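Asker: Please find the structures below.
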Structure I
Amino acid sequence: MSATQPRQATLWDYEAYAAIPFDGKRHEIIEGEHFVNPAPSLYHQEVSRHVQFQLYTQIELEGLGKVIDAPVDLQLSDHDIVQPDLVIVTRERKHILTPTKIKGVPDLVVEILSPSNSDHDLKTKRNLYARAGIPEYWIVFPDEHQVLQLTLVDEAYVGETRTDSIRMKVPPQATVNLALVW
């Protein structure tokens, strides 16, 4: 490289990501760039647990797949490693489960907004999940008591806001009663 050419920044990959020491924060790599978010609030975790329990009962206990909660590494490419709040992997896609991470495209990803990460989940991760081909993405707005249900149509998400209940559009079409979440 000549002195007049700009140096290309090194992109983060899974090896560099895995070497980050534990600090109680959520680290993610998107398009090779490192993002750090603080640990979620107790209410965030309560909402996550309530959604997870309903999905777990209908999916995992019925042998239809796995419902995995954070922290879990979801590697979508060499330079895209995220930690969604919940990841649903059906029996048909179980080959993407490894002993240390999920490597590939899951059936559903759920993100619960926190004041510190709303733009990250609403824009950056939404674009990443669409590019990766994740068929369904739920964005939970805990303070508003609603969920934005995004379904992938022609490589872009189409959304509907849910306030009473939400049913997966992809199989196994599990339903979450939102009155039991808040």
Structure II
Amino acid sequence: MHETLIEGKRLKLRRAHAGDLNYIMTLQYAPENLKFIAPFDEDYQRAIIESDGSERLDVIIEELDTGAAAGYFMLRKLDSPCAEFTHVIIGRKGLGYGREALNLLLEWTFKVRKYHRVWIDCKEYNSIALHLYESLGFVREGVLREILLTDGVYENLIVLGMLNREYNARRES
């Protein structure tokens, strides 16, 4: 049995295992995803999966009814009070899984793990992701100007964050 972090109505988030490595790599390098992320190599991903999960964690989004993988997240800085969400990749697009999975991840980080702050960065032109993050309560905190070199072009990253009190206030309203 694989370690489940949290379950929702349609999805669960579970820790990735070695059998998920090919799925993670396929998602990262799919043309529709590659333009929005900076992929990591297989050795880096394997090291995360084989780690104790105290600092970094690969998380698989899984459908409850079928057990099929529907996407993945990478979490970093788990050994600090301020966790980072990265590589938010939905494999089954158009079903609302991104919103549901991020809500589950926020619940896990703030209610279960008790983090003070979470943050994420996003390429400036990824308007769909930026809209989703802001609709969930993430606040734009700044721009990392020309920080990422992609195909010979420097790109900006938008940094968004959420504090535990902001998360709790949204849940209470």
Structure III
Amino acid sequence: MASKKQQAPQIDIGIDSADREKIVKGLSVLLADSYTLYLMTHNFHWNVKGPQFNSLHLMFMTQYTEQWNALDMIAERIRALGYPAPGTYKQFVKLATIKEVEGVPNATEMVRHLVAAQEATARTARKLFPVVDAANDQPTADLLTQRLEVHEKTAWMLRSLLED
């Protein structure tokens, strides 16, 4: 991520360096939120128990697998814009809007935490659109649209588990 007056790389893709830096800052937060969500979902996959064990265990596996694959897309977009992608726990903790869950919650609380984390990740992606639109950055806009679709749909499916 661009920080501490890092020299903007000389790239001529039609997006000026100031706009690329703003986009990378937003994508870095999205990457941190996405990684935190991935870890939370994988943790819950490992530790879920109770009457819904099988269905939640399988659902969480599907979700963390999709999330894992998305991490590369986000990081590679940061790289295409000419900056290093954050990739350490220390960076992710500093950047993420999602906080880690302490202990092992019960299955219903796991679902609640995941709903909140999916929604937070969607908000992070959505917040970047004005910057991306102003910079005429269609590849990032496409990536954000894809991520929003996944996070909103997954949040809806998880919320459905909490309804009577």
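Any read-out appearing in this document is the output of simple, stated calculations on the displayed coordinates, not a laboratory observation. Bear in mind the structure is a predicted one, so any value in this text is a computation, not a measurement. Cβ atoms are built from the backbone, for glycine too; each structure is taken alone.
Asker: Have a look at I, II, III and say which one yields 0.95 for FRET efficiency 1/(1 + (r/R0)^6) of positions 19 and 91 (r between Cβ atoms, R0 = 25 Å, to 0.05), as calculated.
Answerer: Details: I: 0.15; II: 0.95; III: 0.70.
It traces back to II.
Asker: One of I, II, III was used to compute distance in nm of label points 7 Å out along Cα→Cβ at positions 43 and 67, and the result was 2.3. Which label is that?
Answerer: Of the options listed, only I reproduces it.
Asker: If helix-only ellipticity at 222 nm (-39500 (n - 2.57) for each DSSP H run of 4 or more, over all residues; to 500) is calculated from each of I, II, III, which structure is the one that comes out at -24500?
Answerer: Working: I: -4500; II: -8000; III: -24500.
Computing helix-only ellipticity at 222 nm (-39500 (n - 2.57) for each DSSP H run of 4 or more, over all residues; to 500) on every structure in I, II, III gives -24500 only for III.
Asker: Using mean count of other Cβ atoms within 10 Å over residues 99-106 as the calculated read-out, with 11.6 as its value, let me know the right label among I, II, III.
Answerer: Numbers: I: 15.9; II: 19.8; III: 11.6.
It traces back to III.
Asker: When mean count of other Cβ atoms within 10 Å over residues 107-114 is compared over structures I, II, III, which one is greatest?
Answerer: On the way: I: 23.8; II: 15.8; III: 19.5.
Result for mean count of other Cβ atoms within 10 Å over residues 107-114 over I, II, III: largest is I.
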